[in-house]
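Each structure below is given as structure tokens.
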Structure 1
Amino acid sequence: MAGISNSVNTNVGALLALSSLRNTQTALNIASKQVQTGYRVADAADDASTFSVAQGIRGNLQAFSAVQGSLANGVGLGTVTQSALTNISDLAGNLQAKITQLADGSIGNSQRTIYAADFNAMTNQISNFIAQASYNGTNLLSNNSAAKTFLADTSATTLTMASQSSVFTAFTTFAASTVGTVTAATAALTSLTTFANAVATSLGSNASDTRSMSLQSNFVNSVVDATITGLGAVVDADIGKAAASVQALQVRQQLGIQSLSIANQQPAVLLGLFG
């Protein structure tokens, strides 16, 4: 029966063992790289087309990151503005009660002085709320404030937070009111009603803008999570499987080295026949 002949010039067994050892080393390098990097496709050398696709996805994620940051700023601005408007609205209700007391002609001067001091304190507090309703350098309640736009998606579509400067305008008129007399207090009630209506309108408008911004932010965050999951499916390695492969290949490598050593001893055995 034909078989592989023995030769001192060409050690076929050693060549086979060496070829097997090289294949094992290549597989071991791949598995080790997966364990070290966590990626099945860490660079173009692993899989050029898959790596190119992954790089495109990573570029999209960077664009989404900019959108996330912009929307987060929008939600933050809307939330701060809404908080200020809510507190102003609460104080407007308290002011109505206080001015109504001041419009009562039956109260004495000492009571009027006390009520007037409360009126001034609450008016000053509203002024503070307006001044402090700032987020990242933007205050939608300030005088002549402009609407702000924020990125909504990677196509540069935008969402707008409308200016609520009408609150400042109405408050400026109201803050000029005096309450030293019944007639003045009665007139202040009318001015307060105009101001309170402006606050109520702004509360609804800003709440709507903030809700839109928040919903879009949640949607973009969901898209980013799904994209990251998809990217992982494309390039991530199965670490458990890769680690097990490393161990198995290391054993195979040791066996290959032993096989190569045995094969290298065969020519010496042939030479021994002539001793």
Structure 2
Amino acid sequence: MKSLSEKGVRRILMAVAFSAISALLLITLFIINEGVPFIFKYGVGNFLFSSDWHPQQMKFGIFPMITASLWVTFGAMLLGAPLGVAVALFLSEYVPRPIMRIIKPTIELLAAIPSVVYGFIGVIVLAPLIRNYLGGPGLSLLSGSIILGIMILPTVISISIDSILAVPQSYREGSLALGATTWQTINMVTVKASKSGIIASIILGLGRAIGETMAVIMVAGNSVNMPHSALDSVRTLTANIALEMSYATGLHRQALFATGVVLFVGIIILNSIASIALRKRMVKG
């Protein structure tokens, strides 16, 4: 009876696992089937490197949105990654463990806040500050980068803390016994021993940033223009799909699916680059 129950549970778990994989494959195939034919029909160069997005005139160039997505994501990582790792190191190495165990779940709760709330705060608080002190419309590439940088902090902080706490205490004690200072121990021992987990947290933050939609729609301005400064209004690939899919038909609808294909491929490329960099660092380490 025990053997039969174990086999039954194993089969159920296998069915659930394959159903999840099948769902992902079906979604991927659907997007590719809808978008790839349009890319080759319209022309890969015209679609990817043209700056004209005028669906009513049958012009579907997404280069400004590709550029905006990359710049917004880069700005978010520039803010969120160093700050998140610094907070994780401070909470793990300097804050007493009982207090850290209270603060960490609180930070993790921030990941559950809907993105529309972050966007609302960006519109009400951040955009006016940028407009009054730096100029421009306020709803811009800079405001989008800052909001996304804040949104990825819980992911980077939480995973980095878990990775740092996984480093054996004997490593720290050995370093301190050899005469190293606390900062030298953190920099040369703790960070090096936990770097794979820290890089993994940054990769997950990268995926969150490049795939975010609602907050970016609210704070980035949504102008289909090539950004020439951080104060320009921009529209990202995700925002373009969300804003226009509800009324798109015909070639316009196919162009939006093709935009999803480009976004999908871009995320795969970025994650692959990050994974390769992670493996190289681990080999060198």
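Quick note: the coordinates plus some simple rules give every number you see, no bench work behind them. Note that the structure is predicted; figures quoted are calculated from it, not measured. Cβ atoms are built from the backbone, for glycine too; each structure is taken alone.
Couple of notes before you dig in:
- Of the structures 1, 2, the one that 1.00 was derived from, the read-out being FRET efficiency 1/(1 + (r/R0)^6) of positions 152 and 200 (r between Cβ atoms, R0 = 30 Å, to 0.05): 2
- For 35 (relative contact order in percent (Cα under 8 Å, 6 or more apart), calculated) the corresponding structure among 1, 2: 1
- Comparison of 1, 2 - label where distance in nm of label points 7 Å out along Cα→Cβ at positions 88 and 160 is highest: 1
- Value 2.17, calculated as Cα Rg over 2.2 N^0.38 Å, for residues 56-103 alone, assigned to which of 1, 2: 1
- For 39.1, 138 (Rg and Dmax of the Cα atoms in Å, calculated) the corresponding structure among 1, 2: 1
- Answer label among 1, 2 for the case where Rg and Dmax of the Cα atoms in Å, for residues 64-135 alone, calculated from the coordinates, equals 18.5, 65: 1
- Structure responsible for -24000, with helix-only ellipticity at 222 nm (-39500 (n - 2.57) for each DSSP H run of 4 or more, over all residues; to 500) calculated and labels 1, 2 on offer: 2
- When FRET efficiency 1/(1 + (r/R0)^6) of positions 208 and 248 (r between Cβ atoms, R0 = 35 Å, to 0.05) is computed across structures 1, 2, the figure 0.85 traces back to 2.
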